[in-house]
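Dropping the structures in below, format is C-alpha cells.
The numbers here are math on the coordinates, done by the rules we state, and not lab data. Source: prediction; values computed, not measured. Cβ atoms are built from the backbone, for glycine too; each structure is taken alone.
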Structure P
Amino acid sequence: MTSTAPRQLKLLIEYDGTEFSGWQVQLRVRTVQGVIETALAEIFGEKITLYGSGRTDAGVHARGQIAHIYTNNHKLQCEHIRMGVNSLTGRDVNIRAVTEVEEPFHARFSALSRIYKYTILNRPNPLLLRYVWWANREWDDQEISHAATLLIGEHSFKSFCRERPDEKDYICKVYKAMWYSNPDGAVLEIEANRYFHQMVRGIVGALIDVGRGHVSMQKFTELIENPKDNAQVFFAPASGLVLERVNY
C-alpha cells in the first residue's frame, strides 16, 4: 500500500554566504533558501518550502545549517536528491546530507542550541578575506577572554542586536563563549539556545573594543546587565561568521 502522508526530509547544508542576500527568500535577490527551493521544485516537480533552523544574514556562511522539507515524492532516494540539488544550486551551496525524519521533528523548533564561530585575523590575507575579518588593530586576548565569560548564562542581549519590530524580547541562554587566540588572530566560539539579528557580530565588535581598551570591562558588564536599545556597539563584518552546527 502506497503511503499518502507527505514525506519529511532533513537537509544538512553548507554555503558561502558572500554572494547571497541572506538565507530567507526575498524578491529579486539571490538567497540560500530561494536557490535550494528552486532546485528542489525542479527535482520533485512540485512546490517545496524549505524550513531552516534559523536565518543567516547577508554575507554570513554556514557549515552546518539544518533545514527540512515535505514532499509527496516517495520514490527518489536521499542520495539522488542530494546529488540533484547540488547539480542545480551553484558552487557556493552544498547539500552535505539528506536523511529521512518523522514528526515532530522541526529544523527550527526542535533545535536545542546553535554554535557559531567568528574568525578574526591580525594581518591581511587575501586568500581568506571572504571568510574572516581582518581587524587591522591590536587587542588584548586576556581581556577579551575574561569579557567573553560574562556572556555565559541567561541574559537579555538587546545591547548587542539590531532591532526588529517583531521581537518580543532579546533573552537567550548562552552555554559557551570561548575566545581562542592563535598566531594569525583569534576565533570566538559561542553556543546559545537562540540568537537575534546580528547578535554575534555585535558581541564580537564589543569584545574587540574591550581588547583595544575602547570599552571598559565595567561598560561591557553594563551592556549585559542593563541592556538597552541602540547601545552603539560596533558590529563586526558578516564575512567572519559561520554557523557551525545545530544541536537537537
Structure Q
Amino acid sequence: MKKVFLPLLALLFLGGMLRAQTLDEVLAKYYQARGGLEKLRAVKARKMSGKILLTAQGLEMRMVIWQKHPDKMRVETLFQDKKIIQAFDGRKTWWIMPFLSEDAQEMPPEQGRQFRDQAEFEDPLLVYKAKGYPLELLGEEELRGTPVFKLKLTKANGKVIYFYLDAGSGIELESSWSMKAGESETRIEILYGNYRPVDGILMPLAIVNKVDGKIQVQMALEAIEMNPALEDALFAMPEKKESPKPTSGGRP
C-alpha cells in the first residue's frame, strides 16, 4: 500500500500546483507584477529617452519619445546632427525628414496608420473590457525555454495580438501580430527585457523589434519620466515655413 500511496500523494500535490489558471488570475498577476492597477491607471503621460539601433543598417541614434493619454505621441531621433521628428496629435500623423525637407509633412497613409497604432497610450490588457476587445487565455506553453501564459486579444479593427506573460513573475516577455500586404504576410514580434521600477511601476528598458524572425530595431532606454507636464502643442504639426520675401530696390 505504501508503494501506491506515496506516488499518488505526489501526483495529487503536483496536480494542485499545475491547476489551470483563469484569465482573471493571470491578469491579476500581471497587474501586480507591474505595480498594481491603481498606479498603472494613474499614468497619463511619459517621456522616455535612450538609444535606438537599426540593426540591418548598423545605425545607432539618440532618441526621445513623448506620449500623452489617450493617443498622442512624438518621437525625435538624432542622425548626423539632424533631428528627425515623427508625431501624432490625436488626429493627424506628420513628420519632419530634414534630409528631404525642413517643413513638416503629413505621413504617407501606410506609415501614418502604423504610427497611429503605436501611439495608443493605454495598455490593451488594462482596458480591454472598457474598449470591448475580446481577450482569451489560450493556455500555457514555453517561450525560449520559459513557461508563459499565451493570451489572444482582438482589437476593434480586427487586428489580433498575442501576449506572452511569464508564468512565474507575471511580466510580459513578448507580444506578436501579423501584417498583411497584398498576398504576403509579415510577422512582427516585440520582445521586452531589462525591467526596472520607475516610480513604483515596472518598465522594460530593453525592447527588440523582430520582423519575420530577424531583428530590425533594438531600443535601449536610459531614462523614463512618469506624468511629465506635456502641452498639446508638442504634438501639433507646425505651420509650413514661409520662403523669405525678395528685397526691394534691387536691379531687375
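Comparing relative contact order in percent (Cα under 8 Å, 6 or more apart) across structures P, Q, the highest figure comes from P. Name the one structure among P, Q that mean count of other Cβ atoms within 10 Å over residues 50-57 of 20.1 was derived from. So the calculation was done on P. For the read-out distance in nm of label points 7 Å out along Cα→Cβ at positions 82 and 130, a value of 2.3 was computed from one structure; give its label from P, Q. The structure behind it is P. A value of 1, 6, 13, 17, 17, 15, 11, 9, 6, 3, 2, 1, 0, 0 was computed for P(r) over Cα pairs in 5 Å bins from 0, in percent; which of P, Q is the source structure? Computing P(r) over Cα pairs in 5 Å bins from 0, in percent on every structure in P, Q gives 1, 6, 13, 17, 17, 15, 11, 9, 6, 3, 2, 1, 0, 0 only for P.
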